[in-house]
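Since every read-out is calculated from the coordinates, none of them should be taken as a lab result. Not measured: the values here are computed from a predicted model. Cβ atoms are built from the backbone, for glycine too; each structure is taken alone.
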Structure 1
Amino acid sequence: MKYEKKGKYNNNNRDGSHSNGGRARHDGKGSQSRDGSRRSGVFDAEIPAVTGVLDCKGERFGFIRGGEGESDVFVSASNLCGARHGDVVRAIITSDRPAREGGRRREGRVISIEERNPDNIVATVVYRDNAFCAVPDDRHYGELLEINGLGGASEHDKVIIELVQTSRGDRARVIAVLGRFDEIGMDVKSVIAAHNLRTEFPRDVTEQADAYPDVIDSAEAAKPYRRDFRDRVIFTIDGSDSKDFDDAVSVEKTESGYSLGVYIADVAEYVTENSPLDREALARGTSVYLADRVIPMLPEKLSNGLCSLNEGEDRLVLAALIELDNDGNRIKSEVCEGVIRSAARLTYTGVQAMLDGDERLREKFAHVAPSLDIMKELAQKRVKIREGRGSIEFDLTETEIKFDEHGRVKDIAKKPRLFSAQIIEEFMILANCAVAEKFSKVKAGGKKLPFVYRVHERPSPEKLAALNDYLDAVGAGVTCPLNPVPSQVAKLLSRVGEDISTAVAKVTLRAMAKADYQAENKGHFGLAEPFYCHFTSPIRRYPDLAIHRIIKAYLRGGEKAVVKYRDFAPVAAMRSSKAERTAQDCERKVDDYKKAEYMSHRVGEKFVGTISSVTDFGFFVELENTAEGLVRMSALPPAATFDSKRLCISCGRALFRLGDRVYIIVEKVEGDRIDFILA
């Protein structure tokens with residue numbers, strides 16, 4: 001059976017399911033909705049009801065995942081009533097009693113399917129017991145399904161299936177053949193198919209993009225509402241393999257401190273409201289950055305061409321102009337439309353080398369090198385300001401995956417963290433905060449300006465109470481207030497002993513809420529910022545494009561020009577949040593496949609790693625190269641027991657805890673799953 005990854009995976013990928021406080025009335029009559037989803041009745045007596053996303057374990061049972069502070073609702077096979085994994089369902093609570101390990105044990109019965117899971121089911125065709133069967137990649141749908149219709153598929157093909165209800169339970173029908181399961185790149189192709197990602201642009205979208213010239217309209221650049229910044233030393237800093245550049249910067253020393261310019265591609269000038277380009281961008285929501293490819297939000301004509309701030313080419317921008325004092329504190333800011341010409345296309349590695357004193361590179365880029373020194377100075381001051389305010393730092397590891405000329409993985413490693421990248425990160429945060437604060441205070445039609453904010457809410461008291469139970473169990477000597485300010489969480493992380501600091505950081509991270517997009521400003525808890533939005537990446541994120549459209553309308557037409565976006569902002573926020581979660585799922589899934597591919601050639605080899613997550617079915621170990629595998633409980637001695645409060649497994653005198661270093665041997669690799677045994 002496929003194991004369910006917990007720990008850092010689930011923390012960063014909650015599905016947003018929630019309990020509502022609604023009531024349902026039941027008279028035992030069944031009905032069916034227009035989309036074919038079952039409704040198990042209209043209700044007479046008041047019975048507690050919940051709505052959420054169903055997490056199934058094959059056909060046997062499922063859970064409706066609870067919201068913050070709510071326990072999950074168990075649903076037996078007989079009470080699923082036609083609902084399947086990933087469906088948004090409404091259910092009545094049939095049992096609510098204390099659980100043996102604390103909390104509540106809630107059980108329910110599905111009464112309606114509010115929304116069918118839009119994901120495709122990808123499977124591999126196998127021949128077993130004289131019948132063709134489908135083995136779903138996602139075992140939430142079951143481990144083996146008999147196939148009713150092959151649809152031209154053969155054994156060992158990767159296919160997309162649909163589930164057909166029969167008197168003997170669900171059966172599979174093949175609706176598309178993807179290719180042989182062992183083709184190079186089939187893992188990525190399967191993930192793309194499973195999440196129904198849009199990989200081709202419709203004709204009307206490409207026609208609209210192709211109709212634009214390759215250079216900006218000189219008449220538009222000369223409009224009185226556009227500032228001309230082409231005499232400034234402006235440049236981009238990105239990864240060496242980047243092809244789209246949606247942000248550029250300039251910085252100068254002033255008598256009072258610093259003058260920072262953050263220039264963002266004016267994508268909204270070309271992706272006009274409700275045009276084919278706009279509808280497609282909203283449907284995609286974000287570019288998806290997979291290990292071996294990018295699925296862009298916009299066609300290449302715009303993303304890599306007309307909107308990209310390419311070196312030496314005139315480009316339209318929205319500019320955030322920020323004045324800071326000598327200590328790096330923001331004094332004032334301005335947002336305007338403009339036109340720039342980038343003086344250089346720099347890379348993080350190259351900038352880092354120049355900051356470290358590489359004279360050859362400093363001579364080559366002599367026209368921008370002085371600006372880099374000022375940037376470093378300002379960024380260091382901004383880091384101190386954020387730390388002093390209580391910004392919470394989780395040192396999350398990123399993976400660098402390298403491929404050979406055939407598309408096979410040849411190496412995986414931790415991606416180095418360069419200060420040059422942090423400089424740009426600090427300036428983008430600064431611009432996002434300045435823009436969010438400025439427009440949160442603008443009125444339109446007597447109400448707040450419609451806008452899309454990046455929100456990270458305060459963690460729930462229930463999550464923090466569980467964190468405190470863990471801190472007490474491991475003897476950390478610190479606790480977290482149940483209604484904390486960010487600085488209190490940051491202080492907690494800095495005060496724990498070095499031997500448990502990694503473990504405490506992981507558990508604390510899981511206690512945090514999931515950031516998302518909302519039409520109402522609620523601040524960003526993790527950054528300790530009262531105002532925050534995403535303004536700096538409109539080529540690859542729809543929420544940034546959405547607020548660019550609103551900002552431009554306000555700058556040109558004032559309050560009356562933005563009232564029409566009152567309904568648009570919450571829709572853009574909701575759909576962008578959903579698209580972001582899908583993209584994150586795909587990116588992590590592909591990374592898992594590629595790490596597994598690399599480790600499949602190392603079965604039997606010995607490694608040292610760190611315990612990254614502990615569950616009732618075993619513990620995960622992360623290696624130095626970032627690959628992660630499971631040491632199953634079944635591979636440990638029979639005496640092994642799981643302690644849910646201390647998040648550890650005791651095995652005689654041995655104790656396996658978060659953060660512990662262990663030696664393992666790679667036992668087997670199957671799909672995206674890696675199994676370890678203790679060395």
Structure 2
Amino acid sequence: MFFRIFLILLTAVAVSNAGIVNTKHNLSVTGPGTIKATTETEICVFCHIPHHEREGTPLWNRKMPTSVYNLYDSEFISRINYPTPQQPSEVEGQPGIVSRQCLSCHDGTVAIGAVYIVRGTELGNSVIQMQNVNPDGTLPSTLRTFIGTDLSVHHPVAIEYNPTIQKTFGDGSVKTVELVNPHPTPPIKLYTYGGKQYVECTSCHDPHKQNKQFLRVDVGNLAQDFKQTCISCHDKPGWTASAHNTDTRTYTDTGVNQHYGEGSPVSVADLGCGNCHKPHNVPPYPPSGKPLLRKPEEQTCFKGAAGQSNLAPCHGTGGAKDIESLLPPDRQYGHPVKTISNIHTILDVLYGYTSTEIDPAGTYDIKFSGSKHAECMDCHNPHKASPGTHADNADPSGWYPQNPTNLVSNTLSGVYGIEPVWPGRWTQPSTFKTMAEAQKEYQICMKCHSRWGLGDSTNGDCTTPNTSSQSNIVLTDQSCEFNPYNRSAHPVVMTTNEMLALGGRYAAPLTAAQLLPPWNSNVGNQTMYCTDCHGADAEDGVDPRGPHGSANKFMLKGPNTNWPTKPDGTLYTTGDVKAVANGTDPNALDGLFCINCHDLTQADPHMLTWPGPMRSIACVKCHVAVPHGSPISRLIGYETMPEPYNYNYNGTLQLRIRGFKWNTTMSNRDVYAPSCGGGGMCHNTNAGGYDTYP
């Protein structure tokens with residue numbers, strides 16, 4: 001019996017020795033790495049001893065570090081109430097003991113040759129002499145394998161594996177911690193302490209395995225092993241069909257292809273999670289970002305694993321889908337992705353203007369006043385964004401969706417959002433429901449462009465205390481403007497027929513003749529994106545779709561991008577409409593943003609035939625200059641409205657109407673505007689029954 005047991009043990013040692021002999025964990029003089037002994041020939045002795053082991057199993061022979069480590073932490077862990085890592089223990093049977101054994105070489109505090117016993121002899125204060133180490137025998141900090149005592153930039157160890165934790169949002173939707181349930185897929189290994197399962201260094205790495213990076217997963221090249229290791233534990237909804245898991249475009253960065261592809265080109269799909277994340281954020285890829293991003297914030301999206309954006313099939317300048325060059329300051333107007341950095345935290349949507357506290361304290365929220373930001377992940381979920389463009393199946397013009405909708409597109413799938421609880425018309429919502437996943441595009445936009453991010457109005461209407469740094473115009477609350485109870489609004493939240501049914505709106509939808517394709521089909525039953533109006537300069541075939549940045553003010557997009565002034569600085573007028581209609585100047589409306597979608601010649605009030613000044617009236621003397629919505633029908637504005645609804649042209653506010661009501665057949669008395677003049681012949685009579693404001 002003894003002989004049989006001895007043979008089993010001997011075989012086990014032989015197998016382990018055979019696996020490690022050609023790896024860098026063979027620290028004997030025969031090892032293939034640069035860190036190795038000067039004379040010592042034994043291989044296993046650097047970690048193990050058959051008798052008289054010290055701290056830890058199995059049969060541990062190394063001196064253990066006494067380091068106090070800076071542990072991994074993140075806002076996501078705190079905000080979803082996930083257990084934080086424990087200080088790696090020196091005591092067998094407690095979380096982190098296995099990781100501390102690995103760190104006895106890799107944290108750089110214990111000499112590589114610091115073992116207890118060699119061939120029955122206790123070394124005491126002596127160490128096995130090593131090559132290419134620091135003078136004190138420790139691992140040089142310049143090496144990729146150096147971890148150090150700052151574990152905050154490395155994948156957490158001594159952390160509980162608990163896939164049941166989740167966060168419930170205001171609308172009742174749920175965000176899970178997104179871990180494989182109930183446990184990782186083999187060959188990943190968990191460790192049980194006190195009835196709970198924990199992740200350790202050797203959950204992912206087998207120190208004896210003759211494999212790239214000692215990964216337990218071995219399915220292909222290092223890129224493929226890397227990705228498969230991550231998804232063995234992390235179950236990201238939508239990942240399988242996502243662009244970052246399926247895109248076959250490859251890196252041209254030699255370093256990436258040598259390291260991850262072993263000399264062959266590495267595709268986005270091959271590297272998967274590794275395009276953006278790195279479990280050990282150490283040289284040669286500093287500086288890093290959180291959570292475990294290769295680079296800080298947007299630079300990860302621009303460059304991926306490459307050193308330069310033009311060598312990556314990513315979103316940087318020269319990349320496969322260049323977003324970087326669309327953003328300010330390269331384009332004058334747009335989201336400040338590059339100009340405001342290091343202000344983004346996971347689940348910041350939970351803490352808007354009405355929130356009284358932030359958890360954890362001292363982190364950021366979504367408020368414009370102190371946490372203004374626009375990171376890529378505010379609008380995109382990189383784990384779920386699917387291949388395609390912001391609006392697939394463009395209409396023949398190339399600018400708009402062929403089938404108008406307000407539902408999130410593939411590129412916006414899985415993004416946090418908010419849904420306002422709509423109050424009475426032209427009133428800021430006081431309540432918002434947070435959402436784990438926005439279902440409609442406006443629910444993403446309104447995280448920032450509403451009271452949730454911008455705060456209370458100072459005028460008791462839809463204006464806010466904030467001013468755009470790009471246009472110097474007061475920012476307005478779009479949840480107030482697109483409120484479906486308003487008398488008029490573009491159909492961003494719901495269709496115009498649905499707004500009619502709510503009772504706030506009473507004016508009928510426009511006719512098909514008053515609209516251009518694709519909006520002239522199924523009129524009254526369509527919705528639209530915010531990004532049908534706001535986007536890049538050349539979305540009809542050059543620029544990637546979406547409101548990243550533009551040379552046009554307000555990021556207005558389409559064949560015509562001027563509002564409310566012409567390129568020469570003068571105002572567009574009804575006289576221009578008349579000139580187009582009667583053919584005297586077919587180009588009079590060129591550049592006017594509204595004519596991308598509207599045929600203005602088909603609206604009777606635009607075709608004024610009266611003589612004198614009534615022949616030509618500036619659009620903004622009747623209509624609000626922020627045409628999202630109005631408390632008045634047909635986007636009419638009253639002269640008592642503040643800027644920016646009341647357009648300030650050369651120091652003069654333009655709105656002239658004091659009362660308006662919509663009728664199927666308009667008459668002079670449907671408009672009350674005595675300041676327009678007209679000698680009592682036009683709109684000087686207050687007939688009453690008008691839409692009210694405020």
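Of the structures labelled 1, 2, one was used to calculate helix-only ellipticity at 222 nm (-39500 (n - 2.57) for each DSSP H run of 4 or more, over all residues; to 500), giving -3500. Name it.
2
A value of 6.5 was derived for distance in nm of label points 7 Å out along Cα→Cβ at positions 52 and 444; which structure in 1, 2 was it taken from? Walk me through the numbers on the way to the answer.
Values: 1: 3.6; 2: 6.5.
Going label by label, the one that fits is 2.
The value 21.6, 68 for Rg and Dmax of the Cα atoms in Å, for residues 196-587 alone was derived from one model only; which of 1, 2 is it?
The value was obtained from structure 1.
Comparing Kirkwood radius over Cα pairs in Å across 1, 2, which structure shows the greatest value?
Max of Kirkwood radius over Cα pairs in Å: 2.
Given 11 as the derived value for relative contact order in percent (Cα under 8 Å, 6 or more apart), which of the supplied structures 1, 2 does it correspond to?
Corresponding structure: 1.
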